[in-house]
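Please find the structures below.
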Structure I
């Protein structure tokens with residue numbers, strides 16, 4: 001089988017190799033089972049059959065012992081690499097598949113599976129898992145960078161308070177204003193509290209109701225728009241003022 005064929009579980013490759021070695025030596029499954037029991041493996045003929053059919057999982061201990069058993073039964077030296085001497089890609093995990101011979105080399109200390117080409121070593125599911133992890137790390141990195149910039153901006157403006165509490169108060173008006181002023185919405189919530197003791201949305205509604213408490217729905221919408229524009233201008237002016245105060249001053253007295 002070539003690497004173009006479907007990858008197989010390691011136990012299938014080992015089982016097939018063990019069967020071929022036994023049959024070449026003209027030995028029976030009973031002979032292998034007897035030899036295994038002599039070496040401490042409680043194997044029956046049926047268990048040897050399951051092994052050869054790839055239906056029995058094989059531990060590292062059993063793999064090494066199997067080579068010794070076949071050496072005794074077949075009358076010639078059988079090594080672990082002989083049980084992995086195939087062109088097949090073997091499945092180690094749902095995400096990892098490697099050539100059988102590379103597994104043998106790794107067990108012999110002749111090769112590091114980590115040095116394999118990832119295109120060979122990873123299954124499609126493995127590639128997806130790696131990509132998902134990379135994307136997750138990238139998102140986390142971006143989030144950390146954005147948080148750092150946000151905290152830096154808040155400190156520059158001299159704002160103090162609970163970041164999570166501010167974030168919970170972001171409404172549609174704050175989001176629209178954030179896009180217009182190119183400022184984080186949470187900064188606008190914090191600044192609104194310092195200016196008016198409430199959010200932009202709440203201050204807009206308070207001022208509109210105070211000016212015309214009996215306004216019709218249409219009039220109220222128009223009034224809210226006017227009030228919003230005025231409040232946004234206040235926010236913009238306050239941002240500019242605080243930025244000016246926070247700006248470093250050069251030796252000539254001008255802002256840098």
Structure II
């Protein structure tokens with residue numbers, strides 16, 4: 001009995017024992033042991049060496065992946081290897097990954113989606129005074145005593161007249177966007193739009209032109225006459241105060257009296 005563990009091969013004078021692929025003959029010449037390629041050869045594996053039937057392969061520890069040279073290892077980027085589903089940011093932990101949110105958002109209970117907390121903190125809102133956010137949108141607002149301008153960002157004082165040196169001599173009046181100067185009764189606003197000038201009484205020349213045609217009718221003509229007489233009674237008729245003239249027209253124009261013809265209302269009547 002040859003006693004070979006695997007195979008017995010006859011020779012001219014005797015026999016020899018051989019081993020199956022992946023095994024080598026022990027010193028007793030009969031039994032076989034598995035070849036430890038990782039131990040007997042310079043495998044060059046950076047982390048782990050695993051024997052196969054005919055050779056070996058290199059493997060990496062948990063959290064690492066084998067490089068293209070099949071020997072060295074790199075830390076695994078789970079954010080790239082997996083469909084992580086993170087709405088904002090995926091962060092490697094070494095053995096897995098976690099989802100995180102950008103500033104102004106918080107991670108939801110599903111560990112993947114994010115919800116805004118304060119939009120004012122994460123956008124360039126350009127609000128002049130302060131920004132108010134509900135998480136999904138924002139509006140610019142103004143402090144008490146101010147109102148928002150048409151640009152919906154800047155603010156102005158509700159009472160512009162009190163907030164600036166307006167320069168109005170008499171009265172400052174607020175408008176929608178600014179202010180205007182006005183004057184007290186008996187004064188008129190000067191060309192600079194700020195100072196006021198007293199209204200001065202002066203001489204006037206007044207010429208009435210009335211319709212004397214038949215088409216006006218007798219009743220209407222009397223109404224016109226009463227109107228003219230009422231004006232005359234309200235004036236001081238003198239050459240230095242008020243001068244009055246009267247023209248009447250029908251088929252042609254007729255001068256009833258000129259500016260210089262009468263010096264009193266009584267004479268004109």
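Can you rank I, II by FRET efficiency 1/(1 + (r/R0)^6) of positions 6 and 38 (r between Cβ atoms, R0 = 30 Å, to 0.05) and just name the one with the largest value?
Working: I: 0.25; II: 0.85.
Largest value of FRET efficiency 1/(1 + (r/R0)^6) of positions 6 and 38 (r between Cβ atoms, R0 = 30 Å, to 0.05): II.
When helix-only ellipticity at 222 nm (-39500 (n - 2.57) for each DSSP H run of 4 or more, over all residues; to 500) is computed for each of I, II, which one produces -20500?
I
Taking 19.8 as the value of mean count of other Cβ atoms within 10 Å over residues 62-69 derived from one of the structures shown (I, II), identify that structure. Walk me through the intermediate numbers first.
Values: I: 19.8; II: 12.2.
Comparing all candidates, it corresponds to I.
One of I, II was used to compute distance in nm of label points 7 Å out along Cα→Cβ at positions 22 and 78, and the answer was 3.3. Which one was it?
On the way: I: 0.8; II: 3.3.
Answer for the origin of the read-out: II.
Which structure, out of I, II, was percent of Cα pairs over 21 Å apart, for residues 102-245 alone derived from, given a value of 72?
Comparing all candidates, it corresponds to II.
Comparing structures I, II by relative contact order in percent (Cα under 8 Å, 6 or more apart), which one has the largest value?
The structure with the largest value is I.
For which of I, II does semi-axes √(5λ) of the Cα gyration tensor in Å, calculated from the coordinates, equal 77, 22, 14?
So the calculation was done on I.
The numbers here are math on the coordinates, done by the rules we state, and not lab data. All values reported here derive from a predicted model rather than from experimental measurement. Cβ atoms are built from the backbone, for glycine too; each structure is taken alone.
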